[in-house]
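Got some structures for you, see below.
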Structure 1
Amino acid sequence: MVSFSKIEILDTTLREGEQTPGISFTIDQKIAIARGLDAFGVDFIELGHPAVSPDVYEAVEALNSQNLNAKKMAHGRASKSDVNDATAIGVKWMGIFFGTSPLSLKHKFNVTKSEALKQIETCVKYGKDKGLKLRFTAEDASRTSLDFLI
């Protein structure tokens with residue numbers, strides 16, 4: 001049985017919510033959502049993926065300037081350019097992702113498992129060297145072998 005001393009909640013509404021067709025939040029709406037999540041007691045708020053567009057970058061900057069109790073986190077690919085965006089904005093936390101399934105490795109990235117691991121490791125080290133606290137998401141993990149994920 002797994003024992004948890006504290007469960008923390010990470011909310012992704014500001015990024016995932018806009019992936020719904022027809023949904024696009026204004027910066028003011030995003031700030032209102034972030035304040036509501038903060039008042040609710042969410043531990044982490046994913047502000048967005050700054051590399052998606054100049055509008056999202058601007059929104060992440062505006063959200064990061066808000067006085068919230070929740071930890072504010074940027075989202076980005078396992079790439080130095082996305083880490084640079086996060087550090088330029090000034091977030092303390094970043095969630096990085098990389099597609100780990102055989103389909104992603106072959107058709108999206110054209111890399112081997114060892115090359116993918118090296119890229120992820122390089123990015124995590126780079127982010128930590130830049131002072132970021134990081135979490136990693138194995139994108140498409142449900143189609144990835146457990147041995148590779150572990």
Structure 2
Amino acid sequence: MRIQLISGFVENRWKNYRRFLKPIFTKTFDTIDTPLTQRDASVILVDDIKMQEMNEQYRDINKTTDVLTFIDDEDSTYLGDVFVNVDALERQAKEYGHSLKREFCFLVTHGVLHLLGYDHQTNKEAEVMFALQEEILSEIAPRLNR
């Protein structure tokens with residue numbers, strides 16, 4: 001599986017976070033007992049302005065959000081895209097007292113779970129999805145300061 005980190009919409013300081021992508025994808029697939037396929041994926045970093053534009057265009061919601069995902073059902077070799085809003089990432093890290101690395105991993109994990117079909121539209125779905133996120137992050141967190 002090839003995973004790209006694309007930061008064309010935001011400053012380049014986020015490129016070092018690429019090292020967290022493979023562990024996130026691997027642990028997520030392992031946790032839900034799904035083989036890590038040969039399908040590629042991208043994590044694309046955007047800002048509030050770009051995320052608001054996308055949220056309005058694709059979801060008819062005229063406000064920003066922290067993560068959007070797009071599954072590619074037509075290309076059997078491409079899983080999809082996870083868009084992460086770095087402005088929201090920074091706000092949320094500060095609000096929750098997390099490091100930027102931890103919040104990045106949280107948001108990417110959230111997006112990967114969406115790519116794999118998980119959602120949080122109902123309380124039951126949210127309970128399952130957020131429990132998986134915490135399980136995955138508990139395994140990844142010790143690696144964040146390496």
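Read the figures in this text as sums done on the coordinates, not as results from a lab. Just so it is clear, the structure is predicted and the values come from calculations on it, not from any experiment. Cβ atoms are built from the backbone, for glycine too; each structure is taken alone.
A value of -11500 for helix-only ellipticity at 222 nm (-39500 (n - 2.57) for each DSSP H run of 4 or more, over all residues; to 500), calculated from one of 1, 2, originates in structure 1. Matching task: 0.50 is the computed value of FRET efficiency 1/(1 + (r/R0)^6) of positions 27 and 99 (r between Cβ atoms, R0 = 30 Å, to 0.05). Pick the structure from 1, 2. Traced to structure 1. Looking across 1, 2, the calculation of relative contact order in percent (Cα under 8 Å, 6 or more apart) that yields 23 traces back to 2.
Just checking, which of 1, 2 has the largest value of mean count of other Cβ atoms within 10 Å over residues 67-74?
Working: 1: 18.5; 2: 14.9.
The structure with the largest value is 1.
Given a value of 27, 18, 16 for semi-axes √(5λ) of the Cα gyration tensor in Å, point me to the structure among 1, 2 it was derived from. Traced to structure 1.
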